[in-house]
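Following are the structures in question.
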Structure 1
Amino acid sequence: MKTQRVFAGIILLGFGAYIFLQQSTFTMLQPYFTWPTLLIIVGIAFLFQGYGSKNADSILPGVILTGFGLHFHLVNRISIWPDQIGMFIFIIALGFLLRSQKSGSGSFQGVLFLILSIILLFYDDIINRLTFLKNSIIDVKYFVPGFCFLAGIYLLFIKRK
C-alpha cells in the first residue's frame, strides 16, 4: 500500500511542478516542456519507488524511462551525443545492472546488453582498428543478426537447467 502512495505522490508532485512551470512566464525552461520531460518525471517516480520503498522491480522501468527522456533531450543539445540504437540498448543495460545490484538477479542480461551496446556504439572504430581483419573477413555486421538468432534459439530451447 505504501509503495503505491510513494509512486502516485511523486507523479503528482512532478506533473504539478511541470504544469506550474509551463504556465509561468519563466522562459528559460520553455525548451524543456516536451514529452521527454514527462518520461523523466515518470521514470524518477519509478526510481523513488524502487529505491525508497525497496521494490527492486521498479528500478528497471525507472532507469529506462529516465534514460530515454534524458537521451531525447541531450541528442538535440549536445553535438557529440550518440543517436544510435546502441544508446538505447546501453540505457536498458544500465537498468538491468542497477536492478541486479539491488535484487541480485538480471546481471547476465545487463552484461549481455552492455556488450551489445558497446559493439553497436563503437562498431566502426573497432573495425577500423582491426585493419588486418578488414581485408580478410567479409563485413562482420552481416553475421550479427544470425548470431543473435542462433544464441536466442540456444538460450530458449537447447540450454535447459
Structure 2
Amino acid sequence: MENASLRKELLSLLTSQKLAVLASYGDNQPYCSLMAFAVSDDLHYLIVATKRHTRKFANMQQHPRISLLVDNRRNQADDFQQAVAVTVLATAAEATPAEREQFLNLYLFKHPYMRSFCQAPDCVLLKLTVDRYLVVSSFRNFLATEDKYLEVQEFVP
C-alpha cells in the first residue's frame, strides 16, 4: 500500500474510533488502560486526558515511552477477515500551556461529553508524540496458511 493510501486509512481509523488501550510501564510491570483519545490531522500527536493521581500518569512521568492500540473490531467472526489494528509507538508528555487550548479543543471536538472531566483541576492533558504507527491487517492470511503471516505496514508521520 502506498504512503498516501496508508495515511488515509490511518486517519480514518483514528478519527472513527473513540477508545484505545494505552500501555505504560511502572513498578516493574506493564499496565494497560482504556482511554478516550483524539488525533491531530497531521498524525503527529494523539491526545489523552487523565487525572494526575492515577497509576498511568505516574507511569508515564517515570517512563514516557508508551504504546497505544487502536482497532476497529466488533467482536464478530468477520473480524478475522476485516479488522485492522494499529499500534502507536509514542512518547507521552503533558501538553504545555501554549498547546493546551488547541489540544483540548481537538479532544473535546471528538469527546464533548468529557468537558467536565477535562475542566477538573486535577485533570492533565497528555500529548503523545508519535514515533511510528504499525498497521496490522489481513488476519485471514494468518488463519488460512502457516507460510503467510499478518500484513504489517509501518507509517512514520
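List of remarks:
- Among 1, 2, structure where semi-axes √(5λ) of the Cα gyration tensor in Å as derived comes to 36, 24, 10: 1
- Winner on relative contact order in percent (Cα under 8 Å, 6 or more apart) once structures 1, 2 are ranked, highest first: 2
- If helix-only ellipticity at 222 nm (-39500 (n - 2.57) for each DSSP H run of 4 or more, over all residues; to 500) is computed and equals -9000, the structure in 1, 2: 2
- Comparing mean count of other Cβ atoms within 10 Å over residues 83-90 across structures 1, 2, the highest figure is found for 2.
Read-outs: derived from the displayed coordinates by stated rules, not from any lab. Remember, it's a predicted structure, so these values are computed and weren't measured experimentally. Cβ atoms are built from the backbone, for glycine too; each structure is taken alone.
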